[in-house]
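So, here's a batch of structures to check.
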Structure P
Amino acid sequence: MEFEQIRYAVADGVLTLTLDRPDRLNAFTARMGDELREAFDRSDADDDVRAVVVTGSGRGFCAGADLAAGGAVFAHEDGGRGDVHRDAGGRLTLRIFESTKPVIGAVNGPAVGVGATMTLPMDVRLAADTARFGFVFARRGIVPEAASSWFLPRVVGISRALEWTMTGRVFAAAEALDGGLVRSVHPAAALLPAAYALAAEIAENAAPVSVALTRQMMWRMLGADHPMEAHRLDSWAVTRRGRSADAAEGVGAFLGKRPARFPDRVSADLPEGYPWWPDRPYTPLGDGPAT
């Protein structure tokens, strides 16, 4: 696929994905969703990518769904069979959720509707002091999408999630910081340097396979019923990584007081059984059946 509505650039181990419809404040289209999913597919397959930064071109991050079609923009047909239309925002957030690379959102301007919900499966969000956020769905006569009813309460808590989605108000970066939606707020010119500094800290110091596993372990255990699920998964993952060339290198680098040069690659060295959720079992150490 040739990208028309996003830009894709890799430098120093970091992929920058830039939403690129600045004349429309990067309003979201089905084409943009397709391109972003393809970009994450490429990112996962490219061992030169160690982290991903997502931002917007111009003065906006993403102003939400492109409403050029008017009131019919959300009136999807069901094909006459009662089929449920899969919203494009949800297809994107589920793809980001599956990413094997850490994802950092650099929200440089308005992030409204799907422009806000697409950031929720990103691992860390930073904002410019000019950014504004809005979960405006109730004010448009619809409901939150992009799996945000799962993501948003886990990111900011149920009370704040309900306040923002039921009022549908647009709020400033300072309120997003206070509510835990963003990690930090920066002057506009300092936003990308701060995002790149965080991405570089990961890219330059952490084993890529360990990062991929850690990311999925943390996200997926948010839905576990009991800490025993995490214990079993930890036991599976620690055992397999403990036998890896990365583990030997990590310990050797620590003892030798030198930077580690991790040899394992996400494209080839994820442990057998990954992804373990929901249909591929992992086999933990000790008693008990595989889950």
Structure Q
Amino acid sequence: MDKLSLFPTEDGSITFWSETFQETFHSSHGAKHEAEAKFVIPAKIAEKAQTQTKLNILDVCYGLGYNSAAAIACISDLKQSNQTPIANIHIIALENNLEVPQKAIATGLVNIWQPAIAQVLITAAATQIVETEDLTLQLLIGDARQTISQVPHKWADAIFLDPFSPPHCPQLWTVEFIQLLANCLKPDGYLVTYSSSAAVRTAMLMAGLQVGAIAPIGRKSPSTIAAFAPTALPPISDTEAAFLKTRAAIPYRDRTLQSTASEIIERRKSEQSTSDLPASSSLRKTQSSK
């Protein structure tokens, strides 16, 4: 089992450090702020909630539950302040390790949210299902490459993609898995993630999605938003586009959806070693010399 330790972030919220993946579950800039600024706001949760009666969210790598909680909080605030009908929310959350949300409850990390929202997270960690008059949350435990089969096609208004980074968890950044995500996305939905990896963006393009950039929050690099055409997206920079033409853009592959992390990484390294594309290091040197 993964050894989890508490890790304070700059906005006063606390996340976990994973011994297995050697990463925190959220950036040091702020766990709560990250959930709002990198996922809820770019996915236009508030806007969609005011124009439809039901809002479907697929939360990939639920973890502490912060991304789902931020979406619930957004809609809760709208319902308290808005006279027009606000959508009910249905969340399907995928998580491999039930210990993570359960430990978030045991250590009081969910108490940064309003009591009603914290209770949703507590119930989800205990029973994996929450059903109220205006909210449904299903927590599916297991390898997301398999549990995603329980998500209907063209179902999600928004997909939050929040695994550990591609070098540490390549299984959930592959061409094949991102295609499964794209299959779950509505024609006007958004897929949002913190990663700006050229390999990840290539996989999104191969899945028939457009890619755009989300302004950096607590890091130098922008995040990524993806959607089907003709949905308008904020463009990526010329530099980011240039990286899509280097070996860095060669994607991770997992044709059986059963490969280990090391197998996926070695497969990509092998493909990079025989590629005619220029190395990304040459582009970095060009950029640094300007």
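Computed from the coordinates by the stated procedures, all read-outs in this text should not be read as laboratory data. Small disclaimer: the values here were computed from a predicted structure and weren't measured. Cβ atoms are built from the backbone, for glycine too; each structure is taken alone.
Kindly point out which one of P, Q the value -0.47, -1.15 was derived from, the read-out being log10 I(q)/I(0) by the Debye sum over Cα atoms at q = 0.12, 0.19 Å⁻¹, for residues 87-198 alone. Display every interim value, and only then the final one.
Values: P: -0.37, -0.95; Q: -0.47, -1.15.
Value -0.47, -1.15 for log10 I(q)/I(0) by the Debye sum over Cα atoms at q = 0.12, 0.19 Å⁻¹, for residues 87-198 alone corresponds to Q out of P, Q.
To which of P, Q does the computed value 0.8 (distance in nm of label points 7 Å out along Cα→Cβ at positions 111 and 127) belong? Working shown, then result.
Working: P: 0.8; Q: 2.4.
Matching structure: P.
Computing helix-only ellipticity at 222 nm (-39500 (n - 2.57) for each DSSP H run of 4 or more, over all residues; to 500) gives -12000 for which of P, Q? It would help to have the intermediate numbers written out before the result.
Numbers: P: -12000; Q: -9500.
It must be structure P, since only it matches.
Kindly point out which one of P, Q the value -0.58 was derived from, the read-out being log10 I(q)/I(0) by the Debye sum over Cα atoms at q = 0.10 Å⁻¹. Before the final figure, lay out each step's value.
Numbers: P: -0.58; Q: -0.52.
Traced to structure P.
I have 22.6 for mean count of other Cβ atoms within 10 Å over residues 55-62, calculated from one of the structures P, Q. Which structure is it?
Details: P: 22.6; Q: 25.4.
Here the read-out was taken from P.
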